[in-house]
Structure P
Amino acid sequence: MKITKPNITKDLGVSEDLLSLLEVAQQEESDIEEKYFKGLVFKALDLSKAVFKDIIFENCEFINCSFNKIDCRDVLFKSSNLSNSDFSDGYFSRCEFSSCKVMGSDFNNAQIQDTSLINSNFQYANFGKCKIKDFGISECDMSHSTISECNLKNLELNEVRFIETSFFKTPLKNIDFTSSQIDGLVVSGDELKGAIVTTYQAAELAKLMGLIVR
């Protein structure tokens, strides 16, 4: 599976006027495009319904911020802290979260496609009821996160930690977990039908279904 990476304009100049750009975008119902934001720090900032296209956020902190119904296309989040923020009902296309801290953030009911999570911490994040297509997760910690009632199509995993992660009512057919750590998954049982696992993982998963493996 090939995931399309963000198409970012080369040599974007660093911009520090996010607040003024947000104000203009809200007033004129316009998009924020071709910007490189670096080193910004915000708490409880309202970015709901903002549209970002061809954007880099690097070394930024958005703590407890609202990105509700955000529209992100060709956006790179790099080495940034987005913990406990609200991305619910958002739209993400050709996006990448690289070396980010996204603990406890809420992506409930988001649409996500051609998007990669790389070397990032998504512990306790909520991806409930998301529509996900062409999605890659590599070297990330998804422990205690919720990926329940999702529509998954083409999910690629590489060395991901799924410790007590909930996949409740999310079909996992053809998803390859063999390079990942899966301990204490929260499932009802049917979700695992057709999932690709190692012999050791299969024995551990059997315990979830009440089987005694000897």
Structure Q
Amino acid sequence: MTILQIETATTSCSVAIARNGAVLDFKEIDQRNIHAEVITVYIGELLAELNLAYADIDAVAVSCGPGSYTGLRIGVSTAKGLCYALEKPLIAVDTLAAMAAGVEQDDAAMLLCPMIDARRMEVFTAVFDAGGNAIKPTAAEIIDENSFADILTDNRILFFGDGAAKCRQALGHNANAYFLDGFANSARHLTAIAAAKFEQQDIVDVAYFEPYYLKDFIVGTKKA
């Protein structure tokens, strides 16, 4: 079971190849507006370095949102194109769930709250337990000092992701709020979820699948 994994939901452009639930190699860069330029290059380089052909891929897994409209569109379009050309199945992995799976921490009682930066004090977020079960469903949240108050009363929560830093001032007063600095989305984080979905044949329709944008894309206009 060899799966090509793609993560482009944030400023991170990341590609990994995993076999039987273990990452063989990966390439990634955390830089805004770089995805379209490097994603296919990274895929080709990874395959060459691992001495694999495109035909050796059994499935393509893609981080499907929520996240950046442009990033998701590039990642999903690339994944769908490969699946069409190679006649391989497409696996969609929830971006926030993959982020939670990518955090290494020893405290099984601590809840995990990945945050993806949206506009101003808004983030795309959810809350998971250590087993990856959703405690609070995915939503676009405007963060203030009362956010997550019901959960923070009795639980410690680890906040992380590119949306967490701006929330520290609003939430940091709570003794149960913890923050993980330096977390970046990675295609490596898709591995366990993608492998499980492949085994269960939990795949999506390549023709009709669309990213989970969560919010409508709004094009800004300049005043004359």
Taking FRET efficiency 1/(1 + (r/R0)^6) of positions 33 and 201 (r between Cβ atoms, R0 = 35 Å, to 0.05) for each of P, Q, which is largest? Q
Thinking only about relative contact order in percent (Cα under 8 Å, 6 or more apart), which of P, Q has the largest value? Q
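Going by mean count of other Cβ atoms within 10 Å over residues 25-32, which of structures P, Q comes out largest?
Q
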Work out which structure the value 2.8 belongs to, where distance in nm of label points 7 Å out along Cα→Cβ at positions 49 and 89 was derived from one of P, Q. Q
Which of P, Q yields -7500 for helix-only ellipticity at 222 nm (-39500 (n - 2.57) for each DSSP H run of 4 or more, over all residues; to 500), as computed? Q
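Values in this text are rule-based calculations from the coordinates and carry no lab data. Given the structure is predicted, the values throughout are model-derived calculations rather than measurements. Cβ atoms are built from the backbone, for glycine too; each structure is taken alone.
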